[in-house]
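> Quick heads-up: structures coming right below.
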Structure P
Amino acid sequence: MRFDIMTLFPGLVTHVLGESIIGRAQKSGACEVHAHNIRDYSEDKNRRVDDTPYGGGMGMLMAAPPIYNCYRGVLDQQLAEGFDGRRHVIFMSPTGKVLTQKKAEELAASYDNLIILCGHYEGVDRRIVEEIVDEELSIGDYVLTGGEIPACILVDCVARLTEGVLSAAECYENESISSGILEYPQYTRPLDYHGMKVPDVLTSGDHKKIDEWRREAALELTRRNRPDLLPQEEE
C-alpha cells in the first residue's frame, strides 16, 4: 500500500509515521509513505498558499491552485516511478463521514494508493475538493488545528491491515472493534501487583475455560463502555 500525504507540515507526518510498526513497515517495503509539501507547489513568489475567504469571515483559506499543483505532482511522481495502482483521494475534514474499522478494511482491500489531503487554517477552497477528492473522512466530532494528525491516524489504521505490516492477520482480527466488540482484559507478570491478582482461570492451563472467560469478559467490558457495539441479543 502506498500513501501520499499532501500537507503544509510534511515533517510532522514523516516523524509520526517513521516510528514503531509503520516505520518498520516502510523500511521493509510492506508500505510506502510519501509526504508532499503543498507550499512547494505555490506559484506565488513568497510561496503563499492561503487567502481571505470570499464573503468575509475569520481566518484564512487554503487556495485551490497550490493543492491542485501538488496533486498533479504526486501523479507525475507515481508515473515516473512506474506506479499505476488503484488510487483513492481522501480529504481529512470534520464534515466527512467518521472513520471506522470497517471503512479502514474497505480501503485496504479496495485500493493500492491513498492520496490524503490535509487541510489547515479555516479549511480549503471547496472547488478543489469537488475537483480531485473522492471521499471525505473525519476521525471524530471535535476540531483540530489541521488534518495532519487525522491523516496519520488513517495511515496507521489502514497500513496495519496491509500484508507484511503485521506478522499475521490474528494480530488485528481479535482486537477491540475489529472483532465487533471490545477486547478482553489482559495481564502479564507479576502475578500479584499492588494486591491485585491475575484471574485464576488465566493460570489454570484450561484453554477452553480461558476462551470462555475471555469471551464473557469482553462482552462485559463492551456492555459497560460501548453498549452501542452490541447486537440486541447480547445486551
Structure Q
Amino acid sequence: MNLSGVVMNKSTRQARITTQTDGPFKVEGEIPLVKKSQVVSEYGEPLNWRKDGDIECEGQVLLCRCGFSKNKPFCDSTHLATDFDGTDQVDNRPSVERRIDYPEGVGIVVRKDEYLCTESGFCGNRRIDIFGMMSHTDEPSVRAEIMAMIDRCPSGSFTYALDEHGPDIEADLPVEIAVTTEILSDGPVEGPLWVTGNIPVICENGALLETRNRVTLCRCGRSENKPLCDGTHRLKD
C-alpha cells in the first residue's frame, strides 16, 4: 500500500480509454485485460476479488459499452442496430468536492463520495457496515477491517487517511482493465469494467475525467452517470 497511488511509467502515460460517440470504449496503450469475479461468503457477503484469467487481445481494442455485443467484452458493432444512446452524463467535478466525512474515528478518517458508489457491497457485512464500525476504531483490528473494505471497493467511492490533514491512502492496484462478474443471491451478473492504476479516461466530448487509481465504467449501457457505472446492471429487465 502506498500514499501517492501508482507511479506513472512510460507505458502508463501512453495508455488511455476514450468513449466513442454512441459506441464502444477505445483502449489505447499497453493495458492488460483480465477477468475478475467477486468472492462471497456463504451468506452472500462480498469478501474479495479473484482473478479468473487474462483476456487475449491484439491491435486496437474496442470494448462493448451498449451491453448487447455477442463477443463480450469486445464490441461487435451491435450498438449500431440498437439505437444505443451513449451520451456521457457524468458529473465531472473532482471527487473531493462531493465527498463527505464519516463519523470521527480513532486513527482513521473515512470519507465517501456517494456519486461514485456502485453498491458493490464491500463496505459492510450482514452484521455491520463501515458507518457503524467508526465508533469502534479505538480497536486496531476494526481499523484494519475498515481499511481492507475500502481497498476492495472497485469504484473508489470510499477513501481513508490516517488523520484529518493526511493524504488519502490508496491500495497498490495494477495498471489494468478488469471485466468483472458480481455474485448475487440469484446468480452471477456482469459487472462494470474496473479500471485501475491511474489510467486516463476521456469522454466523447474530449473532457478528461478526474484520473484516479480506480474507476468503474458502465458496460451494460443503462447507467445514468455514463461513462461511469451506477449499479444499474443489477436491475432485472
Structure R
Amino acid sequence: MHLSVKKVSKIFRTDTQEIEVLRDVTFSLNNGQSLAVMGPSGAGKSTLLHLIGTLDKPTTGHIKISEQNPFDLSQKELAKFRNRTIGFVFQEHNLLPQYSVIENTLLPTFATGKPDSKKVKWAETILEKVGLAKRTEHRPSELSGGERQRVAIARSLINQPRLILCDEPTGNLDHHTANQITDLIFELHHQMNNILITVTHDTNLADKFQYRLIAKPGHTFAHE
C-alpha cells in the first residue's frame, strides 16, 4: 500500500464567498508508517482526513491510494473501494445502540450481504485482540467509554483495510483509558502493517508517530 497526497487544496464555496480550508498539502506514506496531524481547531485537520478517506473530494491536487485515484471511480465503486481499503475511528464511537458488540463490529461487512462464517470468526478474533472476547453479546449501553471505543477500533479493522484513519480517537477518554487505547491502536498497527493517520491535539500521542504534519498559517501543513 502506498498513499500519495500531492498539492491538495480544499475550498468551500457559498453564494457569496469562497472559504479556503487547505492549501497545497503534500505527503506520502507506505505500509507500516504512521502520521500524526496536529494543529488548532479550524486548521483543516478533519477536512484533510475526510479527503484522504474519500468522504469528500479535493478542489485541486490529487490523492492516490495504491496508484488508484479513488475519485475516478463511480459512486458505487468508490463506496466499495472505501469499504475494503479504509478503516475509520472517530472521537465519537458511533455504535448502533440496538446492536450487540459483535454486530456493531460486523457492520462494514453488511454492505456486501450477510457476513459469512469466516467474517464472524475474524470479528471474534479482533474482539479478543481488543480485550472484549467476553463482551460480544453486550449492547453499547452496557459498556464503558473505553470499551465502546475498542469496539469502534475492532469495527475499523473488520475488512482488514490497509489504511486506518483516526480523528481524535482518545478525545473523550480519561488519561488512563486514552493511554490504553493509544497502546492498542499501535499494537494493531504494527501487527497488521497498515498505514495509520491520526488527527490529535495530544502531544504525548503525537510523539508515538513516525511523522507529524503540523498546521501552519495560510491553511498549509509542514512536516516534522
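> Thinking only about FRET efficiency 1/(1 + (r/R0)^6) of positions 77 and 133 (r between Cβ atoms, R0 = 30 Å, to 0.05), which of P, Q, R has the largest value?
P
> For relative contact order in percent (Cα under 8 Å, 6 or more apart), the calculated result is 30, so let me know which of P, Q, R that is.
Comparing all candidates, it corresponds to R.
> Here is a further query. A value of 2.4 was computed for distance in nm of label points 7 Å out along Cα→Cβ at positions 109 and 165; which of P, Q, R is the source structure?
Corresponding structure: R.
Read the figures in this text as sums done on the coordinates, not as results from a lab. What you see is a predicted model; the values in this text were computed from it and never measured. Cβ atoms are built from the backbone, for glycine too; each structure is taken alone.
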